[in-house]
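Trainee: Each in structure tokens, the structures are laid out below.
A short reminder: the numbers here are calculations on the coordinates, not readings from a lab. This one's a predicted model, so the numbers in the text were calculated from it and none came from an experiment. Cβ atoms are built from the backbone, for glycine too; each structure is taken alone.
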Structure 1
Amino acid sequence: MTIKLRQIYNSLINYSPTIFSKNSEDQILFETELLTNNIGTIEKNILYVGKASLFNKKLGEISEGNFLIEKDEEIKDDFIGKDLNIIVIPPVQDLNLLFHEVKNLFVKDFIILDSSAILLDALIKNRGVKYIVNVGSEILDNPVILIDTGYKILAHSDMKMITEPFWIRNINMGYCSYEFISEVKKIRAVQKSPNSNEPFQVICSGSPIRKLVSKVLIDSNVVGYVIALECNEKFNDNTYRIVKLLSNVVSEELKKNDVYRNLNGIMYENLIVDLIEGNVKDNKTLDERMKSAQCNFGHNLQLLILDISNYNSTNNPANFLKQSLDNILPNHKSLFYKNNILILLDFKDDSSLSDKAQESLKNFIKENNIILWVSDIFENILEIGHFYRQGIDTLKLIYDLDLEGNVFFYEDLKFYHLLNKTGLDKDLLNFCNDGLFKIIQYDEDNNTEYYKTLKTYIEEDRNAVQSANKLFIHRNTMNYRLDKIRKIGNLNLDNGEEIFKITMSIKILEYLLSTENLKLPILYKY
């Protein structure tokens with residue numbers, strides 16, 4: 001139980017106090033006692049409450065201490081020069097009543113200290129935000145509700161404690177209706193709420209029950225709200241302090257979640273996360289949530305996933321990455337989710353990004369060593385979770401296959417993704433072209449590079465000149481190698497169907513090599 005001298009002074013403001021502080025108004029106090037004739041040794045961390053007349057008599061025996069003095073007579077100047085902190089108030093009707101009022105401050109502080117210990121224990125137990133909210137509700141003896149900035153219900157105390165019909169409806173839906181949010185935003189207390197987690201009181205016209213609200217902050221960003229309802233116990237000074245404490249503990253718990261730790265308090269971010277995680281499944285719910293988030297989605301959408309695991313932020317200012325992307329793509333929505341940056345492109349009437357934006361994005365991606373995955377175009381925002389999972393799967397394949405470059409379109413990776421989804425790695429060789437294996441075996445036996453030559457020839461769209469340049473060989477050498485490839489593998493390189501089979505086989509071999517389900521040493525050098 002510790003209180004600072006300044007807190008005592010502030011609590012007595014109605015008594016018109018005066019303070020004389022020799023050392024510090026931040027002096028820590030553990031307890032309070034009455035100043036009596038038979039008082040023993042004056043303790044440094046105890047506040048003594050008494051009359052000036054008795055204080056004057058004892059002043060010769062006192063060299064240090066903290067005192068709350070009722071001025072029933074003038075205080076002698078002898079205290080000057082001593083190590084004393086004195087709060088002086090005018091005469092009062094009942095000094096004992098004043099003493100008990102101050103004593104209660106220490107009792108309240110004990111309640112807060114005890115509550116802190118309980119809430120911190122709840123945090124340490126790692127049982128989640130719902131458990132913490134229930135513990136907070138028990139301490140307050142009032143229902144508590146936790147919502148995020150998208151007005152989604154994250155946690156709530158026992159429904160039996162909640163008596164407000166609209167909160168019962170919100171909890172049953174899992175989110176607050178647009179009508180509810182619209183009314184809340186009209187409340188002056190909400191409009192004038194502090195830019196901190198200091199609790200503020202809210203009174204709704206549709207309900208007599210008072211609410212105490214504290215913003216949940218992570219790195220100065222509002223990510224949610226703790227709401228206490230005055231259903232059982234009347235609010236008091238302790239309630240404010242406990243609600244603020246609860247908000248701090250909830251913040252620490254949410255920091256464990258990558259999603260909330262990296263959200264910027266923008267309502268659409270919460271909606272996109274819920275869409276990805278499948279928490280919004282139908283158009284009715286989507287319409288409500290879009291109204292709440294004050295955003296809308298068109299029917300020409302594309303998802304970008306930026307893998308920033310190799311991004312070096314050492315020489316860049318704080319928030320450089322987000323600000324740069326916002327400058328390149330100012331009209332699109334972005335958020336940080338599970339170690340990646342997600343950007344939702346909503347083209348509305350346009351078919352694609354402008355050439356300038358594409359060029360700026362490609363340059364930025366390359367300069368900052370970022371890997372960019374680009375989805376196919378999709379029409380329904382409810383499908384974003386499907387495209388997100390495609391992206392995460394194929395990003396892993398990009399690394400497994402050790403593909404060169406920084407920008408990858410899903411369209412170009414679909415075949416690899418298909419192979420990955422079959423789960424038939426050991427059987428995939430059965431689908432490869434036999435002629436290709438003959439070429440691989442010939443390379444192994446004769447230390448030649450016909451497989452690499454064929455692969456390059458197909459990559460260069462069967463252009464012999466470009467293939468020769470890429471391989472740093474003469475075009476005549478290239479033509480000689482192509483003739484040998486035709487003979488060794490019995491391949492018709494002018495037949496489109498044959499080229500398709502060879503291309504498919506090469507991709508299967510690359511995939512199997514990347515997953516280590518194929519042991520062909522000759523291929524590793526390619």
Structure 2
Amino acid sequence: MNHILSKRLLSVTLCVCLVSALCWGDSASAHDPDEPELEVPEVAVLGEKPVAASSQQFIPDKEIILQPQGRPAQVLRLIPGFVAVEHSGGAGKADQYFLRGFDADHGTDVGFFLDGMPINLRTNAHGQGYTDLNFIIPETIEGVDVHKGSYLPEYGDFATAGAVNFRTRNMVKEGVIQGAGGEYSTQRYLLMFSPTKDRVRTLFAAEGFYTNGPYLNDNQYYRTNLLGKVTTNLTGRDEVSFKATFLHSKWDGSGEIPFRAVSTGLLDRFGSINPYEGGNTLRTTGNLNYHYDTTTGGQFFANAYGQYYRLDLFTDFTFFLNDPINGDGFAQFDRRAIYGGDLGFKQRIELLGMPIIGTVGFQTRVDDVHTKLGTQTLRTPTGTAIDSDVRSVSYSPFVKTEVQPFSWLRLSGGVRGEFFTFDVSNRCTTCVEQPDGRKGSGIVLPKMSIIVGPWARTEFFVNYGDGFHSNDARSAVAIGASPLARARSYEVGVRSRPWGQAGL
């Protein structure tokens with residue numbers, strides 16, 4: 001009897017399901033095509049990636065777009081303790097950077113990257129680590145990773161006081177056509193749009209900028225920027241993107257002037273002694289990024305890049321001190337090709353109940369440089385002091401391990417190796433300075449971080465790490481010179497958010 005009842009109950013259930021399916025099909029087929037479809041609003045779930053140091057920071061694009069966009073380096077002012085300023089009278093040159101007491105000059109002790117591609121220039125005509133950020137269009141930046149100190153094995157040359165990585169967005173939801181202007185004939189024009197936004201995401205941007213600045217000798221700073229980026233997924237587990245940028249700019253600089261001339265009224269503080277200072281620069285870059293997520297919790301990542309760079313810079317610090325007739329102006333010329341890449345693998349596992357993340361990677365970079373220093377009058381070369389061909393090559397393996405033995409304790413550590421070769425060829429047999437030679441050098445850089453917490457939304461950090469910057473190859477090949485300069489950093493910090501992610 002129970003068996004028959006069960007069969008009847010099953011039959012009734014199947015009939016009800018069948019009728020329900022038919023009714024659903026009828027209602028779907030009877031949908032009015034003119035009736036607007038409901039759009040489900042996008043829901044963004046925000047979370048913060050665990051950090052290795054209390055000073056580590058991520059700057060989202062919503063903060064970047066609120067800043068004045070005359071100079072890309074202004075984005076850096078969002079970083080606590082970071083100062084970026086113009087010098088030598090007007091825009092055009094790379095800014096001067098200050099971080100945590102380091103006068104990093106134009107980038108000697110802060111590593112800058114764009115989607116993992118290095119921006120600092122080795123053996124630059126104007127200064128070691130010279131970093132001109134003017135090829136970045138701020139609106140194309142999705143966010144900025146900020147790492148103070150030298151505690152991460154992923155970052156090497158110039159990342160002594162810290163490292164900054166600009167991340168570009170893959171697309172924009174809506175196109176942008178923008179024009180703005182202000183004092184000193186300042187004008188800025190922006191075009192940005194994404195033709196495709198689904199499987200293939202594209203981003204194209206163009207920027208034009210001009211300003212005269214407040215100086216009596218007009219800055220006449222022109223800047224043209226272009227960016228194109230294509231991102232797609234070859235499978236359901238990977239992402240590949242290619243990005244290209246172009247910068248061309250030129251400017252007139254007012255230069256540095258003696259304070260005594262201003263204080264006595266001989267010269268206006270916005271005046272100039274040599275109105276022929278200034279320069280022009282060109283930079284093109286191409287960058288290919290790829291990553292693949294395995295089915296076992298691992299990730300393979302690769303990055304390849306190529307760059308061409310040109311700089312003509314005309315400066316005058318001492319005016320007519322050494323040459324009363326022709327003046328003391330000097331010219332710096334730089335032509336280079338840069339190419340390199342990264343390769344690595346990251347794996348997540350669990351051992352004895354402890355989550356562990358291990359990373360191994362290898363980075364290499366080649367700079368082929370022709371750099372020249374000489375004298376000039378009214379931007380016309382009058383002599384040569386140094387003329388060199390330089391080939392600088394680096395090989396950088398690294399390993400990193402992150403372990404969480406307890407819910408309140410995280411450990412992170414690793415080591416990075418740096419191996420350099422410097423090859424300098426003199427091109428001027430009559431010059432006063434004739435650097436020439438070949439040298440190799442290496443350095444091992446340990447890193448360590450201990451994170452305790454969180455308790456009441458509060459974590460405590462202890463960090464230690466060795467960083468370094470390479471020296472100009474022309475001086476590095478000299479007998480007794482040290483090609484690589486080590487910097488040791490450590491910090492103790494606390495990070496607390498008692499009011500949650502949004503803060504006050």
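Trainee: Which structure, out of 1, 2, was Kirkwood radius over Cα pairs in Å derived from, given a value of 26.2? Spell out each step's value before the answer.
Mentor: Working: 1: 29.6; 2: 26.2.
Matching structure: 2.
Trainee: Now for a separate question. Figure out for me which of the structures 1, 2 the number 6.7 belongs to, where distance in nm of label points 7 Å out along Cα→Cβ at positions 377 and 401 was derived from the coordinates.
Mentor: Details: 1: 2.3; 2: 6.7.
This value belongs to structure 2.
Trainee: Next question, about the same structure. If we compute distance in nm of label points 7 Å out along Cα→Cβ at positions 97 and 409 for structures 1, 2, which one ends up with the highest value? It would help to have the intermediate numbers written out before the result.
Mentor: On the way: 1: 8.3; 2: 3.6.
When distance in nm of label points 7 Å out along Cα→Cβ at positions 97 and 409 is computed for each of 1, 2, structure 1 gives the biggest number.
Trainee: Identify which of structures 1, 2 gives the largest calculated value of Rg/Rh (Cα atoms, Kirkwood Rh), for residues 65-240 alone. Don't jump to the answer; show the numbers that get you there.
Mentor: On the way: 1: 1.12; 2: 0.99.
For this comparison of Rg/Rh (Cα atoms, Kirkwood Rh), for residues 65-240 alone, the top structure is 1.
Trainee: OK, next. -2500 is what came out when helix-only ellipticity at 222 nm (-39500 (n - 2.57) for each DSSP H run of 4 or more, over all residues; to 500) was calculated for one structure; which of 1, 2 is it?
Mentor: On the way: 1: -14000; 2: -2500.
Structure 2 accounts for this read-out.
Trainee: For the read-out distance in nm of label points 7 Å out along Cα→Cβ at positions 313 and 385, a value of 2.9 was computed from one structure; give its label from 1, 2.
Mentor: Values: 1: 2.9; 2: 1.3.
Answer by label: 1.
Trainee: Something else now. Here FRET efficiency 1/(1 + (r/R0)^6) of positions 273 and 433 (r between Cβ atoms, R0 = 30 Å, to 0.05) has been calculated and equals 0.10, so which of 1, 2 was it run on?
Mentor: Numbers: 1: 0.10; 2: 0.65.
Working through the options, I get structure 1.
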